[in-house]
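Read-outs: derived from the displayed coordinates by stated rules, not from any lab. From a predicted model like this one, the values you see are computed outputs, not experimental measurements. Cβ atoms are built from the backbone, for glycine too; each structure is taken alone.
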Structure I
């Protein structure tokens, strides 16, 4: 039909087994699924459970400009610099 579009959704699914890890439960995420979801070792994720489903989404770190960071500063609350004296031992200033 002219003007109509088809949408194909490919869902990559695999089975895994829940394991005990200390007092918690753990699941191993196969490499292919982890790559597809943008998951890497050490990345923080958001866990959400609802209606018998568990959703895992990687957290996206926010990026700020310098002007955005400075916008939240209050000049009246900036404390004066403290003179700690000359370096001691092998400190480098």
Structure II
């Protein structure tokens, strides 16, 4: 499998890129809702390299700022957003 082979099958493939350019938790909710339905978190992380590239935005089930995770979706319960030790349930967006 090539590095980008998963992209057409990802829930975010046809989404507005604005959803994934957000760096605040409230504005990142739509992008994270796409991630909650996605099975390609590892592939996305390998493609974007958020920590290495100092990425800002939503990728691989996480909200990033300057390559550091601000919040992440719980891999066991993907609509649970973990911010530090606080957990918040997010609403799925269609």
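Details
- Comparison of I, II by mean count of other Cβ atoms within 10 Å over residues 31-38 - largest value held by: II
- Parent structure of the calculated result 12, given that relative contact order in percent (Cα under 8 Å, 6 or more apart) is the read-out and I, II the choices: I
- Distance in nm of label points 7 Å out along Cα→Cβ at positions 15 and 55 - structure with the largest value, from I, II: I
- A value of -3500 for helix-only ellipticity at 222 nm (-39500 (n - 2.57) for each DSSP H run of 4 or more, over all residues; to 500), calculated from one of I, II, originates in structure I.
- A value of 0.95 for FRET efficiency 1/(1 + (r/R0)^6) of positions 23 and 79 (r between Cβ atoms, R0 = 35 Å, to 0.05), calculated from one of I, II, originates in structure II.
- Structure (I, II) behind the derived value 12.1, 36 of Rg and Dmax of the Cα atoms in Å: II
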